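Listed next: structures, encoded as structure tokens.
Quick note: the coordinates plus some simple rules give every number you see, no bench work behind them. Only a predicted model underlies this, so the values are computations on that prediction, with no experimental measurement involved. Cβ atoms are built from the backbone, for glycine too; each structure is taken alone.
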Structure I
């Protein structure tokens, strides 16, 4: 089983999750969980996986589960023999969401985060699950209600991860979608990976008007605006150079951007691929080339 390094102090856990230091120490004594590492000065240090586990436990308690039972539910998941691959976890996640069994979906995601790095969970568990659900909806095998429940659940999981990343001291970026776009999962994943890479990211959600984007980017001193485009009409409906001047560097990604790179240039933006894991490095090089990041 993968062991993550402890990086968060008990005070930081309290601030991020709203669980008091006294309660965390009580759970540690009474239930044997969490089990933080200790710094050379004997201070407790919690890993990212610890925070995700505690967040799941807190969610179960909010649903009415007793604290002892909530901790036991999590710990029982640790007794499973052998790490299961992301593909298996992704399929089980899909099945649980189609049954509207969000408790099982929470347990599957918690297991995935215990066994695999965050990047693997997002790209090999959550993303394929969303893609299959979307394809199933288009083919009529998944109802609108099922697709909405699954998307809302997984969007919430990704937003929780984004919150856990905390702030940063890197260049400021603004992430959203093109006007008219309601599908925000791609931009949310992009925001998560960029914040993970050390950028200071403002995530605005979907469908932000360009005038508001420009004003917000100027007010926050953003060096880059990153936008997602899923539908080709989102690109085709915009006038020539419509994205120029939103920020010193404007990047557009997504399925429509991949299929219509000529529209990206026409609008005054750049396409840097659709892999959020590679975008952080590509932005770093572009910013340094333009003298925007020393």
Structure II
């Protein structure tokens, strides 16, 4: 059996997956783009060793912060693990909030060969989008998604070919069930705000400062770290940085919901009871016949 646990940040995916893994004697594959990196622990809500309860976890703490790591890299490595577990007859639970990772792992999501990396510095998103549209008018890249715009143009300028790597994005390569966790947005935002407070108490500022002083540039891509880096540079105050972390995390959760609804079909959704999460677990177990 392959289960996929979906849901926005802070919803309880890890807690549910541990409980299900114990019932199913399953092993867990991480599909969170930040948790693959080493040393960013608190701000990524990375599961602690004692929280794993003896369950084997894969694709956590596998990439040094100074190494470039693509969705294609994740696809190759995670599929090797998944295929190996399947060959051994293991039950597998895939957990994560990085839904491009999930699409790349589980669906016929193909990537073109590596191309030269252009940055297009000094060119606005609007100008990039206009050029992409002139090359391939049927693209689905949003103007604000600079990363995809740059990748499209880098590939085109290197090879003269148009990236069309999502044609099989809705064709599953494995037999799996999708379990989704959801909650009223206002309640989830309360949980997110509380979670940020817990991270601060656990030492997020100290962890971020150590990495910042070491010159680890990649942390400025991660929520919880990039805001504190602005604080360390004197651009904003600590309280403003904390509020930005809360707001950016809430915005990220909203984007995750949008992606889930648009990109995944056949999800069985469960409303989370944060006051009695065991009841939520029971409902999922009943659905699965456990």
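Comparing relative contact order in percent (Cα under 8 Å, 6 or more apart) across structures I, II, the highest value is found for II. From which structure (I, II) was mean projected area of the Cα convex hull in nm² calculated, if the value obtained is 16.1? Considering all the candidates, the number was obtained from II. For distance in nm of label points 7 Å out along Cα→Cβ at positions 21 and 133, the calculated result is 4.6, so let me know which of I, II that is. Answer for the origin of the read-out: II.
Can you tell which of I, II yields 14.5 when mean count of other Cβ atoms within 10 Å over residues 29-36 is derived from it? The read-out comes from structure I.
Could you figure out which one of I, II the value 13.4 for mean count of other Cβ atoms within 10 Å over residues 85-92 was computed from? Considering all the candidates, the number was obtained from II.
Comparing distance in nm of label points 7 Å out along Cα→Cβ at positions 157 and 189 across structures I, II, the highest figure is found for II. When FRET efficiency 1/(1 + (r/R0)^6) of positions 101 and 197 (r between Cβ atoms, R0 = 35 Å, to 0.05) is computed for each of I, II, the one that comes out at 0.80 is II.
Between structures I, II, the greatest calculated value of mean count of other Cβ atoms within 10 Å over residues 13-20 is seen in II.
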